[in-house]
Every structure is written in C-alpha cells, then in structure tokens.
Structure 1
Amino acid sequence: MKTNDGYLKWLKIAGLTLALCALVLLAFSAPAQLRAAGDNAVANGDFEGGTTGWACRNCTLSAGAPAQNGAAGQFTTTSRSARGQLTQTNISLEPNTTYELSFWARSANGNDVQVTLAQQVAPRTNYGLKNKTFNLTTDGQVFTHTFTTTGFTQPVNDARLMFQAAKGKGVQYSIDNITLTPTDEPPPPPPGGEMLIYDWNKPVTIAEGGFAMDKTSEYLSQNWVSPVNYADGRLYFRARIYSIPQNQPDMKLGFCFWQGDRENCRGNDVPGVPGTVETWDFALHDMWKKGGKEVDWTAPRKKMGFSVRDGQNDPVSNKTSTDWGGNDPNHWYPMNIRFQVVLVPHGQSFSGWQNYP
C-alpha cells in the first residue's frame with residue numbers, strides 16, 4: 001500500500017508540474033498583436049535605466065536632470081551642420097492602428113524638435129509620423145500627438161523613433177517619459193468650424209530659397225470633403241511684414257498646396273515694406289491648377305506654403321532658377337513675416353482677424 005500511495009502521489013505532482021509548464025508556454029507563445037491597448041512600444045522611455053535602448057547621432061547623450069521626474073534623456077548636438085538625432089530602433093507596430101505619442105521635453109534655448117516614426121532601413125517608409133514639429137520652450141511641458149500607422153499591412157518590428165534637433169552645435173534638450181501607445185480612439189476629425197491651417201511667424205531666410213513650406217501640419221492629412229465640406233469653402237489670408245533688407249514694393253506672395261504631380265496656387269500683391277498688413281481671400285477651388293489637375297481634397301497633401309515673388313511674378317528663389325529670378329537674395333532675405341491662412345467651410349462665414357492675434 002505504501003508503494004501504491006507513493007506512486008499516486010508522484011503522479012499528482014508530475015501532473016501538476018506539466019500543467020504549470022503548459023500554462024507558462026501558452027503565456028509566452030501568445031501572439032504579439034494581442035498586446036493590450038495602453039502598452040508602451042518604447043523601451044526605457046523614462047530613462048530610469050540610463051541611456052539603454054537609445055542612440056545619439058551627432059550628439060552626446062546622458063541621463064539626469066532636469067527631468068519631469070527621476071532622470072531624463074539629456075542630449076546636446078555636436079555638429080554645426082548636421083542635426084543631432086536621438087533614436088530608438090526595433091520598435092514593434094500594428095498596421096492601420098491609432099497611436100498616441102506622448103513625451104515631456106524642454107530645450108535650453110527654446111529650440112523646437114522634430115519627431116519621425118519610420119522604417120529603420122531602406123526605403124525608410126513613413127510609418128505615420130514624419131518631421132512633426134513640436135514647439136519646445138525653456139520650461140518643460142508634456143506634448144501629445146495622435147496618428148494612425150501607415151505604409152505597412154502586417155505587424156512590423158523595424159520602426160525607428162527619431163527626435164531631431166535644430167541646426168547648430170551645442171543645442172541642448174531634455175526629454176522624459178516617452179510613450180507610444182495604441183488607443184481605441186481614432187484621430188479627431190476636422191472641427192465643424194474654421195481652422196487656422198497655416199501660421200508662419202519667423203524670418204524667411206536665404207537657406208529656405210524663397211519657399212516657406214510646412215510639411216508636417218496635421219491639416220495636410222485631413223479629409224476636406226467629408227464629414228465637413230471645406231473643399232467648397234474659402235481661404236482667408238493675412239500677411240504682415242516686419243522687416244526686409246531692402247524695400248520691395250512690388251512683391252507678391254503665392255500660396256500653394258502640393259500633392260504628387262498636382263500643384264494648386266494663387267498669389268496676391270503684398271508690398272515688401274515694413275509695416276505692411278494685407279488681407280485677402282478666395283475660394284479653395286479658384287486656385288491655379290498645374291496641368292488642369294485640382295488637388296484631391298479627400299487625400300493627404302504633401303506640403304503647403306507660400307513663395308516670395310518679384311514684380312514680374314518670378315520666384316525670388318534658387319530652386320526655380322540659378323539667379324534667383326534675376327534678383328539679389330541679400331536684398332530680400334532674411335524677411336521677417338507673419339503669414340496666416342484660415343480655411344472656412346462651405347456655408348459658414350469667417351469670424352474675423354480679430355480672433356487671430
């Protein structure tokens with residue numbers, strides 16, 4: 001009887017052990033795509049593990065203060081010409097999924113930072129976030145941005161998250177509590193009212209070649225036909241000239257949207273004289289259309305912005321001619337300007353520039 005009792009006891013222990021092993025194997029073999037909403041795709045985003053998991057190109061990296069709490073990533077650029085890049089690779093993403101990027105950041109001199117989420121190897125496919133600019137200040141604050149992954153149809157684990165510094169040597173940043181989490185909520189649709197879609201408020205320099213471009217605005221990805229009909233609406237413009245090396249009373253400014261081989265533009269006379277304030281408006285459909293093709297307002301646009309033109313309507317740019325349209329760029333740039341564009345949907349009235357300081 002003792003032998004039988006021992007044998008039965010051994011069988012029970014062996015059976016329990018096998019059951020526990022099976023549960024462990026099941027847990028570790030669960031597919032990655034079953035990750036619960038809220039899981040952070042970024043490793044060591046709070047830098048409490050030092051700089052593990054992060055790389056810094058054209059910059060130095062350490063973990064310490066100032067921080068939102070504990071330690072933060074501290075990176076300082078080391079090149080005058082190449083931009084510093086704080087990166088993490090091998091990030092796993094789900095296709096066609098809405099994510100929220102959140103982080104705390106500051107910069108010593110108020111320099112902005114650009115964030116990109118893309119394939120870490122060629123062809124560097126955009127995974128839904130490209131050169132998104134965040135307006136940092138010397139005081140730390142939390143930034144959030146919601147987007148939907150694009151460019152792939154199956155789960156990937158080759159994404160690279162990059163924080164790109166402003167140009168210059170010695171530019172200092174502090175970044176903390178970086179999270180990239182899936183959410184059940186889609187990106188917010190366009191509001192039902194007017195939108196300030198473009199706001200340039202800094203000098204146009206020779207380096208920009210006469211084109212003040214925005215390639216990262218959230219408005220570029222919005223559907224302007226549905227659910228709100230902006231495509232049949234109107235664009236309202238205001239340009240304010242603060243300074244220019246040499247007065248250009250015949251200057252014109254042309255605003256454009258680009259989408260693949262489609263380019264829609266329209267300009268207006270804006271004297272290049274300090275103190276000038278010009279306002280104008282026109283229907284979105286009334287823009288000049290390259291090749292007769294109108295932008296597809298249901299689909300994302302590549303970029304938007306204005307070009308600086310002389311009295312003959314030639315761009316004062318080295319991107320369209322080798323001689324800046326026959327002009328001396330030093331007579332035009334840097335030009336300090338505020339250029340704002342408000343889009344009002346079909347059937348509504350513009351609230352007025354008094355609402356846009």
Structure 2
Amino acid sequence: MKSLSRQIRFSGMHASSIGAIVSALNYYGTDVSPAWVFGMTGHAFLTVVDERLSDPNVGLPEETMFKLSGHLGANVEGFDAIAAGGTFETMQREAWEKARTAIDKGYPVFAKELDLGNETSLVYGYTDNGYRTFSWHSGNGHEGADDDIPWTMLGRNYCPCRMCRGRPPGPSTDIYLGGPKDGGLISLHWVTLKGEADGWTALREAVRFAAAFGKTGPYRYGHGTFYAGPRAYDRWIEAVRDGTITCLHMGYFAGIWHESRHYAVDFLREAQDRFVPLAGLLGEMAIVYESIRDDYRRLVEAFPWRQPEDPIGAHPERQQAIDLLTRIRDSELEASRLLDRLSKELEGRG
C-alpha cells in the first residue's frame with residue numbers, strides 16, 4: 001500500500017466537506033481554526049435542504065466554498081460532476097489516476113460518495129485495487145473499514161466495513177441521476193498549500209457569497225429541488241408539520257446546522273479581534289447567532305443521533321421541533337439583514 005508520509009486526521013465534522021479542508025490545513029501544519037474555515041468559506045452562514053428533507057450535505061455550493069478556502073491557503077483542485085455511462089467510468093479512471101499521483105506527492109485527497117452516501121471522506125492511501133479512507137466509519141465498531149474500496153466504486157457509496165457490507169445493496173440516494181446504474185456524482189479533490197489572501201479580501205468575498213446565496217430561490221441539482229436561506233426553514237417546517245421527514249433525517253439536518261452555527265459564533269468572536277473597525281457589527285451578529293446556535297442545540301437534544309428511520313409523525317418532540325424551527329427561521333431573517341449590512345460595509349472598504 002502507498003500512503004501519505006504523514007498522518008492525516010479525519011475531523012469528525014457533520015459538514016464533512018468543510019471538515020476535509022480543516023483536515024488538509026491541519027495536515028500542512030497551519031494554525032487556521034475550524035471556526036475560521038467555516039466562516040471564510042461561508043458555510044457558517046448557509047442553510048440548505050432538499051425538497052424531500054432526505055439528502056443532507058447534498059446540493060451545497062461546495063466548489064465555491066472550496067475556492068474560498070484558497071484565501072486560507074488551501075489550493076483545492078479536482079473533479080466535481082454528475083455523469084453517466086461511459087463518461088462516468090472515464091471520470092472514475094481519471095480520478096483514480098489523479099488521486100494516486102497526489103498521494104505520491106504527499107498531497108491530501110478527499111472524495112464524496114466514495115464510501116458513505118452524502119459524506120466526504122479522506123483518502124490517505126491506495127493499493128493496486130483501490131482507495132483507503134478515513135471516514136465516519138473508521139475505528140471501533142466498524143471493523144473492515146480500512147479495507148480497500150475498489151476505484152470503480154467512486155460515486156457508488158461502497159463502505160467496506162462489515163456493518164455496511166451486511167446490508168442489502170442499494171443506492172443511498174437517487175438525488176443525482178435516479179439510481180446507481182444511471183451514474184452518479186464524481187467528486188474527488190486534492191489540496192496543495194499556497195499563500196493566504198489578505199484578511200479583508202477573504203472576509204469580503206465570503207460574506208458577499210453567503211449573503212447572496214441565502215436569497216437564492218428554489219434551485220435544481222441532479223434530480224432534486226433545493227432551498228436555501230429562509231426558504232429552507234419554510235420547507236423544513238412544512239415537512240415536520242405534514243410528517244414526511246423521518247426522525248433520522250431530523251437529527252441529521254439538525255446536527256449539521258447546529259455545528260455550522262456553533263462555528264459561526266466562534267468565527268464572529270474571533271473576527272471581532274481581527275477586524276476591529278467592524279467589531280460592533282460583528283458582535284451584534286454574534287449575539288443573534290448565539291440564539292440560533294442555542295435553539296439548534298435544543299433541537300439536537302430532542303433528536304440526538306441516531307434516530308430511527310420512521311416518519312416523525314408520532315414523535316413526542318414534533319411540536320417542539322416546529323416551535324424551535326420557527327424561532328430559528330425568525331432569527332435567521334435578522335441574521336440575514338445583519339449579513340447584508342456587513343457585506344455593504346465590506347464592499348465600501350474594497
């Protein structure tokens with residue numbers, strides 16, 4: 001087996017694509033905090049859900065966030081495309097070749113839809129047959145997770161751990177093209193290090209992106225419709241009211257966005273010290289995001305991981321979930337107004 005010369009650590013973040021950037025920057029020995037990565041990629045201020053509330057971590061503007069991470073010194077290159085047929089197979093082979101070359105050069109690699117559906121895993125090595133990864137299924141309780149993942153399984157969600165291999169085969173999601181025989185998502189990237197951008201530039205572009213994306217109307221990605229910003233909360237609340245969201249996905253989404261808002265608060269507090277002329281506005285934002293974070297924490301406590309895959313219908317915390325999400329949505333509207341103010345302030349300094 002060929003592997004990276006230094007150990008890379010899986011960050012264990014719900015937003016695993018952002019966690020991959022955190023892991024890569026840690027691998028290179030930078031002192032960039034997780035909160036700074038969440039903030040400067042814009043993820044700290046986003047909310048995205050799919051129409052069915054069944055595909056967390058899908059449909060986000062990941063390529064834009066990877067580009068923004070360049071301001072922190074992470075030069076992210078790679079593949080990201082929904083493909084089918086011969087194009088899918090060609091991209092699998094090209095990604096396999098690029099991944100091996102990157103690892104040979106000591107560059108960290110990460111891939112989505114490789115072992116766990118909807119999740120991004122670190123590729124730390126390879127054999128003649130396929131990839132070796134660190135993911136949510138690495139470690140105790142997931143024996144076999146360090147076995148090979150055949151390179152032809154990129155985009156197929158093939159986790160080698162015994163628990164996953166004991167399940168009936170099938171796609172984790174049909175959001176990309178409808179089913180595994182139709183193709184899927186090829187998403188594999190590697191990271192090299194480059195110089196960091198000026199802090200004001202990094203903040204201005206991250207806030208500009210997050211403020212604009214939060215106003216995005218319903219949009220298509222693959223076979224799904226997605227909602228961002230306040231519209232995401234409207235759809236989420238509706239899915240709880242009509243009982244179509246599962247308890248599993250209730251906890252999944254809550255965990256992702258609680259983590260994001262946790263780091264939003266940390267980022268804004270850190271930014272107060274770095275961007276002193278804007279400390280007042282940043283502090284005002286932090287107070288709003290603290291309220292959002294705390295309500296998300298209550299939601300996570302009501303739906304801790306891992307919930308059953310049953311519809312939420314009879315769950316005793318269903319009404320509490322509606323109340324919390326309604327309060328979060330209202331707070332997010334205020335946060336959006338403050339984000340717009342911050343964006344205008346930053347544009348004036350551009």
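Calculating mean count of other Cβ atoms within 10 Å over residues 159-166 for structures 1, 2 picks out 1 as the one with the greatest value. Each of 1, 2 could give helix-only ellipticity at 222 nm (-39500 (n - 2.57) for each DSSP H run of 4 or more, over all residues; to 500), but the derived value -15000 comes from 2. Kindly point out which one of 1, 2 the value -0.41, -0.89 was derived from, the read-out being log10 I(q)/I(0) by the Debye sum over Cα atoms at q = 0.07, 0.11 Å⁻¹. The value was obtained from structure 1.
Taking 21 as the value of relative contact order in percent (Cα under 8 Å, 6 or more apart) derived from one of the structures shown (1, 2), identify that structure. Clearly, the read-out refers to 2.
Structures 1, 2 were shown, and log10 I(q)/I(0) by the Debye sum over Cα atoms at q = 0.11, 0.25, 0.26 Å⁻¹, for residues 95-182 alone at -0.32, -1.24, -1.30 was computed from 1.
Coordinate-derived values only; no laboratory data. Remember, predicted model here, so these are calculated numbers, not experimental data. Cβ atoms are built from the backbone, for glycine too; each structure is taken alone.
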